[in-house]
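Listed below are the structures to be examined.
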Structure P
Amino acid sequence: MPQSAPAFLQQGYLPVGNGHSVYFSEHGNALGPVSVVLHGGPGSGCNLSMLDWFDLSRQRVILLDQRGAGKSLPAGGLNHNTSAELVFDLEQLRQTLQIARWSVVGGSWGSTLAILYAGSYPQAVSSLILRGVFLASKHEVHWFFQSLAALAPQAWRQLTAGWTAQQKINVLHSLTALLHNGTPAEIQDAAQRWNDYEAAIVQAMTGLPPLSRSTDPEKLVGKYRLQSHYLSQHCFLGARTIFRYARAAAVVPTVMVHGTHDWICPPENVIRLQRFMPDAAVRWVIKGTHTASDPAICAALRAAVRDMLQYS
């Protein structure tokens, strides 16, 4: 069950160079096995509901806001903000906190980053839990911004309302151009469109009322400028880079939790990843969707976290 008053251990900022300081907080049992949570986005930031996956009476949990995201500084900072640098930050945090090994729990984009980290430092990872696997491929980005129009036509029409036919051909490119080179009004409009589209997709996928989302214009712009910075550049990864890291991470005990009705990160991602991590346990959540707020996905995450304690 969710814990109403999780034990708070500490919070702080870790300077990681080039003007960036990443925010982290620690919760739970200071003497327990350690897990670090990697949020999605890119650019979304952590939230305390992530602690619900853990038994904080036994475990020590670290929430990390990636460069430019959440409470990290500078907010929305794009310079020196790449996948390789996020991996560097994770390892810097582990060494700073003097943690020998930790379990890495990542969802959506966080699953991508978890694979990159585990493939870079397998000796530092006791277990790997991947929720809603994202492989940072052109195919997935095209699926989300173009092909989902077939499943959520009203949401896509609202996303592209008033645009030219040329703008609609490549929605991510159009949003990126507006967010980085538009007028202040165009920048704000693009961020709001993206936010509303995500909310509409989640609602259509889950059939549930949309969760409350930030309405702070500055935060929305920062989040989606950062997300477009990554997605428009294929998350700074080559076409098959993620699979090379997955092969290196295959020595780490791994569980993949994926909903059969995930519209955002298609279930085929798991099948593709399994080729390089054949020993990973796959837990399909029947009718599960993408978001960790989906009760079935949340329950599967809790079970995976509990089961992987044996490797800590």
Structure Q
Amino acid sequence: MPKVIDPTSNIEVTDDDIDNKSKGELIKLAGKLRDRRNELNQLASEKASERDELNAKTREKVDAAQEHREKRDDLNEQVQEHKEKRNELNAEANRLFDKVEQLKDEMKIDEGTQIEELEEEIEDLEFKQQTEVLDADDERELIEEIEDKREQLREKKEKLNQNDELEEFEEEAEEVRAEASKHHQKVTELADKAQKHHNNMIEAYREADDIRDRADEKHEEFVEVQEAADQHHEDFVRVQKRLRELDKKEEEEEREEREQKQEAAREEAEEIYQKFKEGETLDTEDLMKLQKTGLL
């Protein structure tokens, strides 16, 4: 990752600078350190704000992903419920259809020629009777055959029409199968919705990861700038400490100088006072010196 700050703009302070620079130079250095520290602290604050904003967006994306996850899971539960209901209904429909087939077998409806086949055979025989020239015996046999098949057809249809139980089972089986189909349709519909929420969840997590990466970069930039600001603050404190030491040294030197002057003045005043006691005449300046020292 490229550097956020220009190293050449930083202020470097060595022990030699602290020990050997003059007070005036150190005051200027402290000002530069203070200004650079404040500039870096401002930049660090901006980086922290950018990082915090990105972290907030990351949390928003994670929350959105979690919402999609919960909706997906809820829909998948509904899918499972409808699947179970569909399977139960299909099993019930199959049981009813098996019952219908069993009744048909018991009624011998499907044994031998089926109704459709009988109807076709009767139609063919009637067509033959109408289009072919037959002798009396052949025509009588044909008529008897037609009547026999018509009787078979009538009996089969009567059995079907007269068996209410069979019709009820068939109707119930169809209704149950239709209900199962509705649940299957619901399964498909809910599964599609669940898949959309799953896709949205994946996308939200992906976006959250991208934003988190950017937030991490901003945090690294913040750390880089803050460390530089802290270093400038530490150096500023070192220079300030050295300035206080110099101030203290100056104060001590000034105090010593004052004490030396006071001592010299006292000694001079004592000499003047001794002259006064010996009867010498004092001028105004000598008198003032005696007053300052309290000897007069």
0.75 is what came out when FRET efficiency 1/(1 + (r/R0)^6) of positions 135 and 191 (r between Cβ atoms, R0 = 30 Å, to 0.05) was calculated for one structure; which of P, Q is it?
P
Of the structures P, Q, the one that 8.3 was derived from, the read-out being distance in nm of label points 7 Å out along Cα→Cβ at positions 23 and 79:
Q
Comparison of P, Q - label where relative contact order in percent (Cα under 8 Å, 6 or more apart) is highest:
Q
Figure out for me which of the structures P, Q the number 1.00 belongs to, where FRET efficiency 1/(1 + (r/R0)^6) of positions 31 and 95 (r between Cβ atoms, R0 = 41 Å, to 0.05) was derived from the coordinates.
P
For the read-out distance in nm of label points 7 Å out along Cα→Cβ at positions 39 and 255, a value of 4.0 was computed from one structure; give its label from P, Q.
Q
I have -12000 for helix-only ellipticity at 222 nm (-39500 (n - 2.57) for each DSSP H run of 4 or more, over all residues; to 500), calculated from one of the structures P, Q. Which structure is it?
P
Candidates P, Q; volume of the Cα convex hull per residue in Å³ computed = 124; producing structure is P
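The numbers here are math on the coordinates, done by the rules we state, and not lab data. Not measured: the values here are computed from a predicted model. Cβ atoms are built from the backbone, for glycine too; each structure is taken alone.
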